[in-house]
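FYI, it's all coordinate maths here, none of it is from the lab. Computed from a predicted model, the values in this text were never measured in an experiment. Cβ atoms are built from the backbone, for glycine too; each structure is taken alone.
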Structure 1
Amino acid sequence: MKASPVVVVTGGAGGIGRAVSDRFATNGGRVVIVGRDRAKLEEAADATRGIEPRVCDLADEDAVRHLFDDLPPVDVLVACAGSAAAAPLAKTTVEQWEWEHAVNATAVFLCTREVVPAMRRRGSGRIVVVASVAGLVGAKYVTSYTASKHAAVGFVRALAAELAGTGVTVNAVCPTFVDTPMTDRSVAAIQAATGRTAEESRSALQELPPLGRLLTPQEVAAAVEYLASDEAACVTGHCLTLGGVAA
């Protein structure tokens with residue numbers, strides 16, 4: 001009998017990460033969810049059998065090293081932790097810039113660096129980064145977020161080239177707006193900046209991507225599951241766009 005795969009999902013307690021964690025756990029994986037909010041992690045673990053919570057500051061090199069030293073060999077790493085804030089360039093602070101790069105790019109690098117050596121020795125492994133269409137195109141008022149997601153996508157492409165032929169694949173999913181609490185915060189920001197109602201602000205977001213609607217977390221989770229599957233063994237260095245990319 002094939003052993004249950006060990007799946008680590010960063011940011012696994014909410015939004016897309018929660019959907020990803022639930023999907024892998026329901027399909028028989030041993031899922032470790034990682035984040036900073038202990039209460040949310042424990043709530044997610046209590047709700048779905050097969051999920052184990054771990055608290056970690058993913059931007060802290062020592063904390064990440066200790067986390068993975070305490071885990072069995074990882075079969076699938078899903079880097080889903082993310083941070084987003086909107087501001088025109090003149091109002092973008094160094095603190096905002098550094099924080100978004102820490103969460104959206106540095107944490108991906110630190111976690112991936114910990115799991116790759118064992119994956120290479122075994123000749124198998126899957127790394128899936130939940131990036132964004134903002135990692136492929138530019139948009140107004142999100143310079144720090146867009147730059148950090150471009151960094152994540154560049155990391156995926158470079159590492160995929162480095163690991164090609166080893167049995168380890170590295171890919172990204174790049175969704176447009178997803179119906180999550182992070183998008184709710186974007187709606188609130190539009191309200192505050194424009195005076196529109198919540199409904200008008202949400203409609204404005206939905207009209208931006210070619211698909212014309214918000215994605216569901218479950219749709220993103222399905223894409224992640226595919227890239228982590230045996231069927232996707234020939235797919236590496238790919239950025240799977242969900243919802244379309246506006247020109």
Structure 2
Amino acid sequence: MTKERGGNSSKGVTDSLGIDSYFNPIFNIESKEKDFKEVISIADGEGIKITGVGGILSFSTYPITSEITEVRENGINALNKMVEAAATIGADTVLVIPGMMTADMDYLEGYKRAQDAIAKVAVNADKFDVQLAVENVWNNYLYSPLELNRFVDEIDNEKVGVYFDIANARIFGFPEQWIKTLGKRIKKLHVKDFRVSVGNITGFTNLLDGDVDYPAVMKALNDIGYGGELVVELIPPPKYCIEEYLSSAGRVLDVLTK
């Protein structure tokens with residue numbers, strides 16, 4: 001076990017991929033408006049429209065579940081930085097990693113600390129007309145759509161919803177059931193696939209190569225009237241031919257959304 005900056009003896013679930021400590025030199029907690037404008041320039045050059053912002057707040061660097069006030073404040077600052085970035089870039093959503101539970105935490109207290117942190121950031125997000133979307137991640141809590149519903153609803157702010165990761169949910173059940181249960185709370189979606197027989201983070205794979213029933217997922221999305229983006233997430237990111245990977249994923253989504 002290692003001592004994380006978050007103040008808890010635990011490892012983030014992404015440590016095995018070697019990406020939990022990744023540092024983005026353009027987009028980080030110290031970034032300024034000029035850095036965000038550089039992101040816009042890069043995206044415009046590639047013909048890409050950025051609709052969501054994430055990546056500053058990880059599982060374990062500054063978890064908003066932490067019992068350490070300074071750590072939580074750093075997490076709140078990171079979220080506010082993403083709100084600032086979203087407003088500058090023209091994105092409408094900030095992806096929120098809701099911290100992580102560790103063995104030395106009280107579950108309900110950690111749960112409430114995360115809610116309080118998100119509620120504070122939501123006040124700022126509302127000023128910029130940016131929504132906060134809590135992602136279902138492997139962080140030792142919020143492992144049921146009913147609990148995730150409760151977590152979001154108790155914050156009681158229409159700007160707070162869910163960034164539903166379809167494949168992340170597969171190890172705990174059936175994503176199509178989650179979608180119908182979460183309903184209109186879903187603000188954005190991550191799409192990838194997962195092999196249940198692997199059962200750990202290396203089980204994530206290309207679309208349609210895992211155990212997610214994507215036809216059922218698409219039907220569930222239609223049933224709740226979801227009309228937002230389907231964001232392909234590369235976990236783990238391919239080492240080669242990234243453009244070809246994305247192109248293939250795009251073709252799959254074209255077929256699934258017909």
Structure 3
Amino acid sequence: MVKDLQLVARANLIFGLHVHVGIEDREAVIRIMNSLRYFLPHILALATNSPFWLGLNTGYKGYRAKVFENFPRTGIPDSFSSYSEFENYVSLLVRTNCIDNAKKIWWDIRPHPFFNTVEVRACDIPLRAEESVAIAALIQATAAFLYKLHEANQDIRQDTHSLITENKFRAVRYGLDGKLIDFGKQQEVPLRDLIEELLILVDPMVEELGSRKAIEGIRWILAHGTGADRQLKVFEESKGDLKAVVDYMAAETAEGLDG
């Protein structure tokens with residue numbers, strides 16, 4: 001990777017939360033990926049935890065996403081009409097020596113090339129394990145909701161890559177305090193309101209999956225802020241002491257873990 005991407009690879013000092021949802025049917029994976037793209041900014045906003053970079057307050061809640069944009073084949077993917085169309089895309093890149101396998105496609109969501117999963121890769125790693133579990137539960141429930149639609153030969157509105165990318169920017173810039181665009185209504189909506197709508201939408205799936213306890217962590221994030229919000233609060237209260245921020249992050253990482 002370093003040989004191919006040079007400084008971009010060497011400077012990639014970031015870490016992300018990847019969530020796999022098992023789906024055996026590859027055509028269903030594509031349908032669900034197409035639809036789940038719309039919800040990625042909502043989920044990413046809940047996971048924002050990278051407000052600092054190179055010792056600076058970036059002004060972003062999720063600056064990791066901006067760093068990763070330096071890599072090729074990242075961000076929100078286009079939609080695909082079928083799994084064969086996706087396979088043809090991958091085959092073209094392999095034949096023309098762009099990549100050696102589909103794992104070099106680093107989109108925010110992708111069909112995993114070796115597992116029967118749809119893989120959501122958009123999120124920062126939260127501070128607490130329970131936050132990661134909550135976000136994984138929300139992704140799982142959202143994918144299950146979309147799978148139910150797929151089984152009924154239904155779907156949600158399909159927005160373009162360029163429109164969803166507008167919402168992704170808002171999510172990484174403002175986190176939970178921002179607004180996303182409702183493309184159907186063609187107006188801005190507070191992100192917290194959209195999270196509430198998403199929780200209501202997937203609630204029947206939460207019951208079916210038995211993930212009620214896990215997904216309650218989303219309520220905790222809404223009440224206490226994301227990792228980025230909490231880091232910035234410590235930064236402000238300590239009058240810009242980054243060591244205090246790091247100490248806080250270390251304590252949060254161990255919070256709730258045995259031993």
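Quick look at the values:
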quantity: Label whose coordinates, when distance in nm of label points 7 Å out along Cα→Cβ at positions 125 and 149 is calculated, return 2.0 (choices 1, 2, 3); calculated: 2
quantity: Among 1, 2, 3, which structure scores highest (criterion: distance in nm of label points 7 Å out along Cα→Cβ at positions 69 and 173); calculated: 2
quantity: Origin of the value 54, 48, 44, where Cα extents along the principal axes in Å was derived from one of 1, 2, 3; calculated: 3
quantity: Structures 1, 2, 3, by relative contact order in percent (Cα under 8 Å, 6 or more apart): label with the highest value; calculated: 3
